[in-house]
Structure I
Amino acid sequence: MAVDHLLRTTASPTQANEWALVLSAASIQHRVDEHDGHFALVVDPADAVTAGEALDSYDAEGASEQQPAAPDLGWSPLGLICAIAFVGMLLVTGPSERASTWFKAGAASADLIVHGAWWRAVTALTLHEDVLHVVGNAVAALVFASAVGRWLGTGLGGVLILAAATAGNLLTAVVKHTHYVSIGGSTATFAALGIMAGLQVARRLRLRTRPGYWWVPIGAGLGMFAMTGVGPGTDYHAHLFGLGFGLLVGVGWAVAQLKRGWRAPRPLVQGLLGLVALGVVALSWMVAFRHAG
């Protein structure tokens, strides 16, 4: 199918994101193009009528109340940092087929994790099978981690993504328990996707005229999971749990923003939080090699 039919345009990235979420929830293939500060929603010509009706219905229900613009701290290097880290680690460790000491020490072995090797839930996020594997996660990080960074800041966003992804790997180990080993940063990219969905869910629940659309971000997240998170050879448990924990983290932070007036930390605190995230990863690798020796 050729996704080349221009459906709508807007100068608001928030509105473009809302339209995209509605179409994702309706399983309508689309993309958003950006040029000179304007965003174009493009769909397949065969889906133009259905997509238009879905957006018209969405607009009609929310016509009397506009959702306030989401917090935007500006461009964040978080996604770029994650992508560079993923690729850099592959250059150090090599592909998994070489069975380097990095994979022996840091892969997420479910059996070892449930018997106390918690650090593997962190170290496994930095290991990738091959070039194709790392490129996919690097691209996903550029999209989803960057979005989290724009909303929460680079440091806070990095800490929350790492926490949600680690929790996802830990729960995967508990569910699998034995004879299961996984690697890859995809749990973190799904955690970032879940955080963005959770942030949007909490904001939508505050709308008086359109509270029923709180499920749209969740539907979009599950749609992405269905398209990219399952299939032969994919660690779908870790993907789903990363998405789920990210959703909880996002909802929790958004509620704190709306109810408690929390705001993203200032640059100095953001930097310190970023160092904390890097420190946790470095410490986990130190512990991993100490136990592997």
Structure II
Amino acid sequence: MQNVFRIVDNKIVPEENKSGQIYVVINPNDAEKKKLVDELGIDEHTLNSSLDADELSRLEFEPSHIALIFKFPKNYSAKEQHLLFKVSSMGVFLFKDKVVVVAPEDVQLFNTKHFNKIFSLNDLMLKLIYSSIYHFLEHLKIINVISDEIEQKINTAMENKYLINQFTLGKSLVFYQNAINSNGALLEKMKINAAKINFNTEELELLDDITVENNQCYKQAEIYSNILASLMDARASIISNNLNVLMKTLNIITIAIMVPTFVVSAFSMNVSIPLEKHPLAFFIIMGLAMISVISFLTFWKFKKW
């Protein structure tokens, strides 16, 4: 699927006649890939890499264009049963008069505040990366909220699913750290090659701002990951302690029932036993059973079990 846009009055607007400055290609099929390779001279390997979720961010200079691949978070829906946040790759191919954006899934590229004013194609390229960092930060906030909710449930529950959810969130944070760090390496390479990309002063300042934001995003992901990892063992211990308390309570109840049962059973044997002719034998035996229960509870309280 291909959408075409144009920059008009520093804003991105859809283009009707399919001849614009910005081409967004979503999950291209073989025919669309062949067209991009044959007509625009995009390297086939680089094109496929831009659709590979495991590909690292990188910058390449081709004779007719500049190719860069960066990481962005995949869309997450609250309706999904699992809590795994994934990352994907996006390719941007910058020509002199146009830019081609290739993404593996339908993403709302130009809906964030960063695209309110676009001054050039270089500016657009930088703000695409800026938007990716913004989405990473938003997802990190969501992960933190979900983690707090699971923490409250773990304090009172003994089910493994909450620990599994925490483990999945920790795994997501590792993916995010790797992706954000990869984007950071890309930004550093762009800064080194700023002259070859023809960045002006304003674009260099924007690149510096994006680098700072990316570093802060990485630090935040690192903090969340470290906190989550450090609390995993503690929360596992809480569940284990809750289970021990439950087993202790069940054992006390079992013993409390067994003690009077033993007394009553002793006087229920089919042999000659004391009190078998006594008219108050039943009440005496029940009294002995009650005394045994009281004695056990007194002993349990004395031992502070």
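One of I, II was used to compute Rg and Dmax of the Cα atoms in Å, for residues 179-282 alone, and the answer was 36.7, 112. Which one was it?
II
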So if we calculate mean count of other Cβ atoms within 10 Å over residues 19-26 for every structure here (I, II), which label has the highest result?
I
Ranking I, II by relative contact order in percent (Cα under 8 Å, 6 or more apart), the structure that comes out highest:
I
For P(r) over Cα pairs in 5 Å bins from 0, in percent, the calculated result is 1, 5, 9, 11, 12, 10, 8, 6, 5, 4, 4, 3, 3, 3, 3, 3, 3, 3, 2, 2, 1, 1, 0, so let me know which of I, II that is.
II
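Taken together, the values in this text are just the output of simple stated rules run on the coordinates, not laboratory data. What you see is a predicted model; the values in this text were computed from it and never measured. Cβ atoms are built from the backbone, for glycine too; each structure is taken alone.
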